[in-house]
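As structure tokens, here come the structures.
Every number here is computed from the coordinates shown, using simple stated rules; none is lab data. Bear in mind the structure is a predicted one, so any value in this text is a computation, not a measurement. Cβ atoms are built from the backbone, for glycine too; each structure is taken alone.
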Structure 1
Amino acid sequence: MSLPSAVVSCLLGTVVLASPGCASDPPPLGLSDTTPPTDLPGPPAGSPVAVHGQLRVEGTLLENQAGYPVQLKGVSSMWLNWESRPFPESKRALEYMRDNWRLSLIRASMGTDATNGYLTGGAGLMISKVETIIRNAITLGVYVLVDWHTERAVEQQAEAVEFFSALAQKYGAFPNLIWEPYNEPNRFSWEEVKPYHEAVVDAIRAADPDNLIVMGTPRWSQDVDIAAQNPVVPASGTANLMYALHFYACTHDQWLRNKADMAIAGGLALFVTEFGATPADGGVPANGDNYVCRDESNLWFAWMAQNNISGAAWKLDQCGDTSCILTGGAPVDGPWTDDYLTSDLNSTVVSPGVTQGGGHGLFVVDWIRQ
């Protein structure tokens with residue numbers, strides 16, 4: 001979910017706030033060790049990665065190692081620099097979600113230029129959180145999507161290349177990894193975003209030749225039809241590249257599915273790396289739009305199933321927004337039985353298929369379970 005980024009400025013070569021755009025900035029902390037770990041086990045029997053193995057893109061379809069279409073379903077973290085509690089970092093909770101929600105995917109959304117993000121003084125903490133989620137996912141046989149969570153990545157290309165190159169060196173041999181180099185491009189044209197993707201894809205492919213890379217598209221990852229007219233063509237080739245589509249069902253309806261259909265017809269493989277059964281702001285009570293739109297969400301779910309498109313629901317956190325999946329009493333390590341999931345079932349019905357209050361937690365977890 002994209003929010004306004006931190007204000008950044010440089011004055012006479014002196015950094016006032018950490019700024020990826022200033023030539024005098026020190027490099028981000030990065031990984032202290034890029035050696036592939038030898039202490040992580042193979043995926044446990046019956047886990048998503050044990051069943052599906054190395055994923056690949058064939059045409060517009062995501063397929064598993066046996067060549068069968070696969071639809072991953074899971075959840076996204078809150079911005080890791082802003083999360084209320086470390087829910088996504090809990091290995092016990094991830095195991096519970098895998099076994100009881102049938103979750104196959106977790107997304108690690110690392111803020112970059114926002115407060116306490118990777119480029120704004122929080123590099124060490126962000127790396128620690130991302131690596132914890134990656135290691136837990138590998139141990140438990142779950143796919144993990146590593147998200148450079150910003151609207152401004154075009155201005156952060158050097159830092160993103162360094163970050164993804166280092167992580168790909170360390171973890172690229174594991175089939176669990178899915179890379180998302182640009183969450184939601186905004187205020188940048190596809191002509192500006194495309195060369196960024198080509199640079200980061202090439203950096204990843206130097207160490208990781210085959211894991212999926214999901215590339216963000218303009219206007220908060222909605223303009224997939226525009227990307228289809230001029231696809232990314234990195235020097236390392238186009239194998240296993242996908243394009244991000246984001247929707248929030250109370251805001252985005254058939255017009256966005258029409259754009260997505262045009263992208264698929266143009267040959268793009270799509271991945272819904274973020275969605276909500278809510279308005280685009282996540283259903284913030286202070287904005288008076290804390291809605292859950294079940295009917296429109298079900299149309300999206302049917303469309304995703306028809307087109308074999310994977311998805312991650314926003315967001316594994318506890319708050320008053322209708323997009324928060326967990327209630328205030330949810331323990332960090334689970335188990336997250338249904339009574340710890342937000343629900344709109346007893347909320348006010350404002351129109352057919354639309355409620356106000358509660359949250360979409362139980363609703364999206366029921367979708368994951370299907």
Structure 2
Amino acid sequence: MTYTSYERVKTSLEHREPDRVPFDLGGTVLTGMNKLAYRNLRKYLGLPEVDVQTYDTKQQLARIDQDILDRLMVDVRCVDPGQANTPLATAVRREGEYDCYEDQWGITWRMPVEGGIYFDMWKHPLADAESVADLEKYPWPDPAAPERFATMKQRADRFVHEEKKAYVLGRHAAGLFEVSLWLRGFENFLVDMAANPGFAHALLDIITDLKMRYWEKALETVGENVLIVSEADDIATQRGPIMSMAMYREFIAPRHRRLFEHIRSSAKSHVYIFFHSCGAVKDLIPQLIDEGIDILNPVQVSAEGMDTKELKRLYGRDITFWGGGVDTQHVLPYGTPRQVRDEVQRRIDDLAPGGGFVFNPVHNVQGDVPPENYMAMWETLRECGVYAS
């Protein structure tokens with residue numbers, strides 16, 4: 001039986017085996033490709049030069065053109081919100097040796113003009129905040145700004161009804177913990193959680209409420225055809241969780257649970273919650289399942305304890321692994337095509353049985369990934385990612 005892309009993804013999410021492992025490129029801001037690697041891939045494939053559009057400024061991710069989507073038989077599409085006209089956001093400007101901009105939260109990002117690949121955080125607008133009153137007077141971005149939703153329904157309907165593709169409905173911001181870190185500065189907010197918990201709780205509540213307002217509007221906009229919604233929070237380093245489990249359960253878990261329950265209650269049909277966290281999250285997975293996630297991304301195989309065979313054995317009945325197809329720190333950029341092929345075959349062998357697996361590299365394909373390696377990955381997926389009929 002040959003499946004449509006939508007059927008292929010849905011079947012895998014139901015922990016059943018479709019005809020082959022679904023493949024994602026550009027379905028989220030976590031499964032895309034840096035514009036430098038994208039240009040190199042197009043040239044390698046003999047496709048015409050195009051004006052590459054950037055759809056995520058800070059990561060410099062390329063918007064994947066239709067000819068690549070067709071050529072690589074990509075199963076997943078992206079329905080992210082549009083950019084809102086928020087009072088704090090600015091256009092990219094040149095400041096000396098850097099390009100800079102402020103995002104919707106007022107966080108400043110910058111990238112070197114020469115040799116820059118993506119933007120790094122530079123300034124944290126709430127670094128000097130001292131009280132909850134400072135938070136109450138801050139000009140928070142409007143999560144329900146109309147510009148975010150102007151074309152959302154049109155794109156969603158086209159992908160599902162006309163193209164028979166699954167899509168991921170994107171969030172309007174990074175995770176609630178991440179945004180708190182970015183607004184305050186990492187050290188400041190981690191100290192807040194220990195020494196000024198009332199302030200930390202207040203900031204997390206504001207961001208959670210903004211997220212809930214966004215999801216209400218987004219899910220109302222797309223209606224019943226949504227299958228997957230994307231949330232995130234980078235809650236681990238490469239060695240383990242950023243905080244103790246006691247602190248996680250006090251500050252983060254209740255808000256995740258509240259947010260995920262709100263998403264489900266706002267949706268007009270059943271949705272799968274796609275959750276992203278880099279790092280060594282193995283010990284957090286039972287907690288995340290309890291909070292309500294259905295999909296774990298990116299499955300960072302180079303982090304401590306993130307062995308794909310063991311993860312599948314322990315949690316493969318409960319969650320779908322979206323990613324983990326090949327290590328993006330070492331193997332994909334710096335390995336040989338043979339090493340890439342061997343790694344991809346191993347990850348498919350570990351994660352594909354019984355469904356519950358959507359193939360993507362561990363994270364976005366960075367600018368230094370050779371196109372030969374990317375295509376070695378894709379060709380191995382086509383050869384080894386086929387289920388027995």
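If distance in nm of label points 7 Å out along Cα→Cβ at positions 63 and 239 comes out at 1.3 when worked out from the coordinates, which of 1, 2 was used?
Label of the source structure: 1.
Assign the value 17.1, calculated as mean count of other Cβ atoms within 10 Å over residues 119-126, to the correct structure from 1, 2.
The structure behind it is 2.
For which of 1, 2 does mean count of other Cβ atoms within 10 Å over residues 87-94, calculated from the coordinates, equal 11.9?
Checking each candidate, the match is 2.
With Kirkwood radius over Cα pairs in Å as the yardstick, tell me which of 1, 2 scores highest.
Result for Kirkwood radius over Cα pairs in Å over 1, 2: largest is 2.
Of structures 1, 2, which gives 0.15 when FRET efficiency 1/(1 + (r/R0)^6) of positions 143 and 287 (r between Cβ atoms, R0 = 25 Å, to 0.05) is computed from the coordinates?
1
A value of 0.75 was computed for FRET efficiency 1/(1 + (r/R0)^6) of positions 255 and 343 (r between Cβ atoms, R0 = 35 Å, to 0.05); which of 1, 2 is the source structure?
So the calculation was done on 1.
Of structures 1, 2, which gives -8500 when helix-only ellipticity at 222 nm (-39500 (n - 2.57) for each DSSP H run of 4 or more, over all residues; to 500) is computed from the coordinates?
It traces back to 1.
Thinking only about mean count of other Cβ atoms within 10 Å over residues 103-110, which of 1, 2 has the largest value?
Largest calculated value belongs to 1.
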